[in-house]
Structure I
Amino acid sequence: MTSKTSARKVRYAVVGAGNIAQVAVLPAFANAGENSELVALVSGDPIKREALPARYASIEALGDYDEFEAVLARARVDAVFIATPNTHHREFTERAARAGVHVLCEKPMAPTVSDCEAMIAACLEHRVKLMIAYRLHFEAANLQAIEALKSGKIGDPRVFSSLFSQQVRPGDIRTRPELAGGAILDLGVYPINAARYLFREEPIEVLAAVSRSGDARFDGVDETTTAILRFASGRVAQLTVSLGASSTGYYRVIGTEGDLHAEPIYDYEQALKFVVTTEGKPREHRFPARDQFAPELLEFSRCVLERREPEPSGEEGLADIRVVEAILQSARTGQAVQLPPWSRRHRPDLEQEVGKPPVAPPEPIGAPSPTIR
């Protein structure tokens, strides 16, 4: 790897120039400048490749997807942020690893467990870092909710319930089966991950069902999926995700002595809040809107510069996809699916919080919002 880490900045290429890359990832480099630098962009759209460098003067090299390795070499890239459709995550992770370049990959990590395992193996073989972009692992509201549960504010947490939905734009990549679209892969990793980090354990059984309204937008993908996750402790999580319902995003955890309700909680543009209720008395906790993408860049760059393993790791991404696969299997068969034993040494906590001011999202070029309302 032709790295310039001695300059104390990690040189990044962003791979993919869709909506999330344009409104969140690219602007985040302004808040991550202490150790991260945007130097390259890889996109399959020539219009975007021509227009975006006018907004980001630090970009030194541009290229199509088939020019990926040449762009990395030309810009002396240390790390990539992969923001492509789900089906391309494995390909670009493996290509980056072979080039000796570290990988920060958007979630979901990949469509299948075997893809995730291959990504982890490639990064290990080529001795590069792999981190999955779980932005909520650095975000104050979610980390404070974890702390509230760990400290016993609501007694022993027993039940988790979540709804996450949006009305997706017709033709968006989330509606396309060939790009691994669908509600459970696009939205499901959020409540699955939240249940796991709030309960601090892994599910052992899944029961799920897919609901369809007949809307042509969702031919070949799941429109609405509901799942029940059972944990060895006796805790239970229920979640519903939908690409065909009005925008909502909340979770609620019921304990033996109270409950915690967080809404909106998965959003990256709005202020977030949660309410803890004990003895019938609610107490609200509010958190201003922040840049949730710069913290990922800052932490990953620290891991590269300090030669330490990142969290959330590839193993964390794999932990969610094994649940996603079980949910899809259960929905197909109508039967509960048992999950093999799994443990995670690391769980997100308050030490990971990074606060950066919000950035004004620019008008995206050829990349409209996936949500119509």
Structure II
Amino acid sequence: MPTPETSDVLLQEFLADPAHLTLDLSAAVARCTRALDLQHAVVYLVDLQQRHLVPQTDVASSMPVDGSLAGWAYRTQALRVEEAETGGVTAWLPLLDGAERLGVLAVHASALTSATLTRGRALASLLAMMITSKRAFEDSFVRHTRTEPMHLPSEMLRAFLPPRTIGNSHVVSTAVLEPAYELGGDAFDHSLTQTTLHVSVVDAMGHDLASGLTSAVALAACRNARRNGADLPTLVGSVDDALARWLPDQYCTAVLAQLDFETGLLRWSNCGHPAPLLIRDEQLITDALEREAEPPMGSPAQLSASPRRTHETMLEPGDRVLVYTDGITEARTREEKLFGLERFADYVIRATAGGELAPEALRRLIHSILDSQSGGQLRDDATILMFEWRPPTR
């Protein structure tokens, strides 16, 4: 049996060996598990709609995110332990890449000790980084996390999307987008600099490949301006110009926002989009971010005589801001009733009051909307992006 010292040496040798960079995931898991003196480990990745945890091996079965201990670890981002059927224990550890939830890691050991947990957490951290680095070019990860074929417009748009969740010690931003395999023109983006969270939600006209291309160009123009150091008004103008130049017959509505997470100053521009919602102290602050409507992005903006406006407000610690597309509020239940703004806000408020993490609150909300639809299908794209300002207590 390896001692702690030899385990450290084996792990160091693995990391120092350039060959590990080309290993497939199962081989890397096996080598790391032996190096850390663990009995066995299995990686489970969450599917695209966050309903199932899919094992990356043929010797295990998928498990539901709702209704399993593994799913509990995923939902709460916390350790869960149970007795294994073959003896010993199984520790379920969340696989996290920063704030992004990838799935869970099952670590099987003869007994639960502090050393086992430390090594299991180290393995989970290492594998999360490996998965993130490889899934952009290894289709095996994508295939494992899809439950049905994806339409071409959706394939194109998803290539542009960032991780579902990003964050740091001051702020977290998380998003969901449905229908997962049949997207038309909805898209989102979020990113972090040293002091600022940047978010974008766009909704392109139509529901076809041209709509997806419109959103893709809007996101690309937004990122290009942002990475060149543009301020918010210049960034908005860059997107307008790009769409008017390259896709003059297309347009999209959008909310583009920047949050200074040191001070809580929120700046945003609303281009023909539903107004963002502000939830504070478990209450919806009615019309807090409501402003006079402006033209959609693209050619309509070029025809307007008025310049784009940028709005500002100060957030308070714990505030949650929701940016969404009208596919959310205009979704209909099986009884043909609108899901509506009040029901939407009420769900988020109850999730906040229950202490749910932001990514979990959105996961459950979008499933609630989908499950209430006839046939489980939305009539239009539905996107929600929520960010929460949570500065450290001074």
Structure III
Amino acid sequence: MTKTAVSRLATVIKLIRFCVAVCGTDVSDPNYRMWTWTYLILCAIFAFFVFTGYTMYVGVMLKDWTIILQALAVAGSAAQGLTKFLCCVGNASVMRKIQGTYESMYREYEGRNGVYTKYLHQRINNFWYLMLAFVWVYTSLVIVMICFPLFEFVAYGKRGMVLHFLIPGLDHNSDSGYLVLISLHCTFLILGAFGNFGGDMYLFLFIVNVPLLKDIFNAKFDEFNALVVQENKYKEMHAMLWDLLGWHQKYATILQETKQIFTVVMFVQLMTACVGILCTISCIFTKVWPTAPAYLIYSFIVLYTFCGLGTIVETTNEQFTTEIYSNCLWYEMPPKEQKLVILMLAKSQKERSLTAADMLPLSMATALQLTKAIYSFSMMMITYLDYEK
């Protein structure tokens, strides 16, 4: 039996809620409140930063800058997780509102045949493929970062690190101390993977479905144009025009609320991803971190995916404007309705786009600019290392 788009959306939301519930942040629950586990996770995040700071201090004392680079590279992901944690919990009611809007939209248009059902399944398919891709990315990263150091320890007795922090008073040079430290590393890594993945999926759910509003708007516009050319359908045409105005306003509201929740997240995501990439590349050149290539691939995937979300919004904004300007039979309408179309067209040309804290536009162009800067740094690093040799 073929699943409905509504049931598929419910399955997706259930999976996201499971991931964030592991970190005590199931903000989809109408009765959500921070509880003991949530505060423990928050304490664990701050403990990670304290341990990282201590590790960097050790690196300064030993005059080993590679320790600092490794600590900074991984600390970026922790900063991303903390930002998602605080932004999602702080905007829980807004997130539930956006989620509820999409759920009601799916329920309403699932019952309509033809093109509406096609659009619903198309967006669910896009999100499902993106989610599976990130499941693979996060799972692969966790497995590589955990298994490789354990393999080296068992096979060669080498004490490699899963994450890069030390704990004051814990002797990581002893077998027992090393195993305790690695166990904590694995725990932090797995919790961080669940938290970052869940936060990412909420953002992806909201943004991947943005083009769905445009698709439904286009279908409504086709129905509207069919009414415009019928002189005896003025009341229906007028009501349909107000429905289109309301639909465009719903689109603008969702964009505004999504930006409200995630604009700081996206800024931290871009900045820490760039810092992490630079530090990881340095570790690869100096050959001090065996699993650095896996972390580097992960960082680039995150960077380009987040910038790609901004491009999705930019493209959808342009398509809204094009639909109103090119496909509307405004010349067949009475002057009163023509003025309403002009207002909607003017609004569509000033629609919001995703930004990183209103400082950087979130787009593939930004990703390419950042990549050029990273490439320039990498070439400089290679030249410096060759000079040192």
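Read the figures in this text as sums done on the coordinates, not as results from a lab. All figures in this text were calculated on a predicted structure; none of them were measured in a lab. Cβ atoms are built from the backbone, for glycine too; each structure is taken alone.
Using distance in nm of label points 7 Å out along Cα→Cβ at positions 155 and 275, single out the structure from I, II, III with the greatest value.
Between I, II, III, the highest calculated value is found for II.
When you work out distance in nm of label points 7 Å out along Cα→Cβ at positions 163 and 195 for each of the structures I, II, III, which one comes out largest?
II
Comparing I, II, III, where is Cα Rg over 2.2 N^0.38 Å highest?
For this comparison of Cα Rg over 2.2 N^0.38 Å, the top structure is III.
With helix-only ellipticity at 222 nm (-39500 (n - 2.57) for each DSSP H run of 4 or more, over all residues; to 500) coming out at -10500, pick the structure among I, II, III it was computed from.
II
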